[in-house]
Structure 1
Amino acid sequence: MRWMFLAVAASLFSGQGQEERQQRMRLALASPEPRVEELMALRTARIDQALRSPERLWQFVTLPEPFYVERRAAAVQGRGTIPVAWVPRLWRAIGELRREQQRHRWGLKSHPLSAAMNLPSSIEPERQRRIFGHGWSVPDRPIEYPLTREEREQAPWPWQVQVALGDLYSGLIPNTYAPLERDKAEAYLAAVLTMPCTTDEEAQWFVEATQSSSHFKTPAIMAALRNIGVNPALPGAAAQVSGMYADATRLWDDPRAYWIGYAGILNILRKTPHAVAREGAAHQAVHLREAFRDGAELRRPIPAAVILDMSRRGLTPDTGSEWRRLYTYVFSVVAALDEPPFQADRGMSPESPMVSQRVGEFRQWYEAHRSALEDLARQQQRELDEAERVLAGFEKCL
């Protein structure tokens with residue numbers, strides 16, 4: 001594998017290879033994707049036929065033959081045609097295409113403006129593939145990423161479909177900024193709740209789908225995300241959840257948001273079997289202190305039970321090395337405090353003598369403030385218990 005990497009790198013940075021790459025980069029800058037206005041203005045008999053029903057539109061957009069601009073134009077013009085109940089259907093298709101893309105990248109080289117190198121696919125593919133029930137052959141040799149109108153029109157049809165499905169899906173995503181499309185957002189999230197999450201891959205799609213409603217969530221969605229975070233069978237999705245759960249409540253303008261976020265993060269810290277998810281929840285706990293309302297940042301109460309849990313983990317040797325405990329838990333605590341004993345410095349060297357010093361200083365701070373934190377946790381327990389009852393009322397993704 002090493003010789004292969006060196007060979008690819010040498011070709012990229014040789015004089016001829018570099019000049020070819022620069023030419024493709026210039027071509028990429030000079031060949032933008034079709035604008036929405038252009039796609040909306042394009043009319044053909046095939047597009048008119050496709051727009052007559054959701055099923056006809058779906059069949060046209062996923063047709064197994066190469067035609068790019070007309071496919072995308074139909075998808076853009078038909079955004080309002082696809083019912084929101086089709087969210088699971090769209091994600092099944094998107095997921096199938098992503099799975100295939102990971103195997104062979106449609107035989108395409110990387111985009112010339114991408115930092116990714118044109119390394120071989122990690123999985124050696126069988127050239128004859130079945131996609132949406134149709135046969136498709138992986139090209140014998142990697143082909144240039146399609147940049148011009150002509151190249152896009154002749155590009156592998158599954159790649160074209162992948163782009164067009166993104167156009168269709170964007171029409172289902174609600175505006176959750178101001179003004180909030182509340183009815184559309186509720187309908188969208190209700191459709192997301194019908195998506196399966198029985199495998200880690202499905203659960204990751206579910207998490208990503210919920211994030212399309214950035215500033216609006218529902219208790220049922222937050223419960224499903226919490227359930228993923230503690231599910232032993234969903235490690236990848238649990239890691240995704242831990243990185244977004246607290247932030248989701250920061251943007252959700254609902255009086256229950258803080259307490260649901262508080263309860264969910266505490267659940268993940270205490271109950272997840274996945275170390276990555278637990279550490280991710282600790283890193284993101286600072287967002288429980290933050291809220292974004294009417295264009296302004298607000299400061300929410302200290303989540304005392306979360307601070308206590310992270311403090312104990314930061315001071316318990318069984319949790320990990322001294323540096324790991326400082327980096328993951330101690331720094332996460334001090335980042336969430338109004339008057340921290342010191343600043344979180346995650347750029348500190350793991351070998352620095354300051355590691356032990358900071359852990360010692362934090363131990364002193366914790367002993368001095370533990371009683372007050374425990375009092376605050378008791379005061380917050382009623383609201384926390386109510387939020388936990390709300391989350392426990394939904395079994396999705398358990």
Structure 2
Amino acid sequence: MKKILFTSFIILGLIFLIISCEEEKGVVISPSPFAIQEVDIPEVLSTLSSKPVLLTAKVTHPDASAGIQRVEMLLPDFTGQGVDTVMLYDDGGAINPASGDVVALDQIYTAEITPDQQWESSLSGTFSATVLAVAKDGSELESSPQSLKIFPNQPPEVLGFVFPDSIPDGMPPTTISVTVKDNDGLADVRWALIEGYEAGTSFLAFRDTLFNPMDNSPVFSKTIDSSYAAGKKGDYSLKFYVQDTFGDTSKALLSNVLITNTPPVLSDDFVPDTLIVPSTGAVSAKITVHVSDAQTLADVKDVYFNAYLPNDSAATNNPFTMYDNGLPYDPNNSAAVGDDVAGDGTYTLTIFLPAGTPGGDYKFHFFAEDLVNQLTTGSVDTIRVF
């Protein structure tokens with residue numbers, strides 16, 4: 001008994017020692033030094049932009065925000081000839097609601113400026129910006145200068161577009177384009193954007209990007225075909241606009257398009273006519289069905305079958321998902337079901353019937369659903385199990 005008690009005390013002592021060490025480790029926290037850790041300002045700003053811009057700096061101190069007297073950013077003044085001091089705040093907007101700061105006392109100091117109010121419209125050049133941090137004890141830190149390009153960027157324009165009025169089933173390859181203009185040069189245009197809204201709503205259904213060809217051409221284009229209708233159906237309002245490297249956008253041109261989308265088609269389902277269940281182990285069978293879609297396979301969301309037992313009751317694991325991914329069977333990967341060729345429209349699932357499976361007729365009912373939730377009900381096929 002004494003030996004048991006003595007052993008228990010040793011174990012308890014070790015546990016106490018371990019916990020004490022862990023607690024001791026937990027309370028040893030190195031204080032953050034007084035430092036300017038990060039400075040975040042845009043590389044370029046337009047004097048014609050009325051969009052607010054955030055300037056931020058992460059400033060740490062052993063006493064956190066309580067140890068900081070002020071943080072300010074030194075920018076070119078209105079004319080670019082002198083220096084303007086812009087105060088940065090870590091107040092969550094409580095002291096200065098216009099600061100743009102979101103979280104108070106997180107040691108990230110913020111200021112919000114509006115370029116067309118900060119500088120005269122004709123200002124153009126490359127300047128430097130620095131952050132000055134002053135601690136409560138009077139010590140100061142200044143960040144390394146960061147380059148800041150300022151000039152009167154002019155927003156781009158959309159001059160025209162080419163886009164079909166309708167996208168029917170099986171539409172052949174068709175070129176769409178947007179013609180752009182930018183007084184600052186075509187290299188300043190980042191891309192043209194096409195936005196589709198469900199007719200009569202403000203719901204953004206899709207967005208497409210036409211990239212700058214970077215060959216000094218004002219025409220941004222791409223080729224679309226029937227796959228463009230994948231996940232889309234009905235009437236859409238379209239907006240065509242362009243955006244430059246500053247983030248300035250043009251006024252939009254408007255149009256409409258009718259997109260046709262038909263359900264997928266199921267064909268050529270295959271299940272073995274008969275299966276003989278072995279006395280031990282299991283017998284396998286590869287089940288396949290072919291799926292096509294006028295909007296290409298990109299519009300096919302799910303292909304599956306429901307199985308029914310010989311007494312016509314539904315299998316408990318319905319539905320059984322089928323795949324067209326070309327992965328050989330792998331018991332450790334639920335998507336590796338023994339499909340032969342990826343993307344050929346033949347969807348596959350390998351099933352196993354273990355020893356002891358009751359004999360009778362097992363039915364398989366096939367379905368396919370597309371991205372606009374159109375469901376196709378296919379045929380019912382039967383395996384006779386012995």
task = Name the one structure among 1, 2 that Cα extents along the principal axes in Å of 73, 54, 38 was derived from.
result = 1
ask   = Upon calculation of helix-only ellipticity at 222 nm (-39500 (n - 2.57) for each DSSP H run of 4 or more, over all residues; to 500) from the atomic coordinates, which of the structures 1, 2 produces -2500?
value = 2
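I have 1.12 for Cα Rg over 2.2 N^0.38 Å, for residues 35-186 alone, calculated from one of the structures 1, 2. Which structure is it?
Numbers: 1: 1.12; 2: 1.45.
Of the structures listed, the value fits 1.
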message = To test your reading of the models, identify which of 1, 2 gives 2, 11, 20, 22, 19, 13, 7, 3, 1, 1, 0, 0 for P(r) over Cα pairs in 5 Å bins from 0, in percent, for residues 259-370 alone when calculated.
response = 2
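Each value in this text was obtained by applying a stated rule to the coordinates, not by laboratory testing. Small disclaimer: the values here were computed from a predicted structure and weren't measured.
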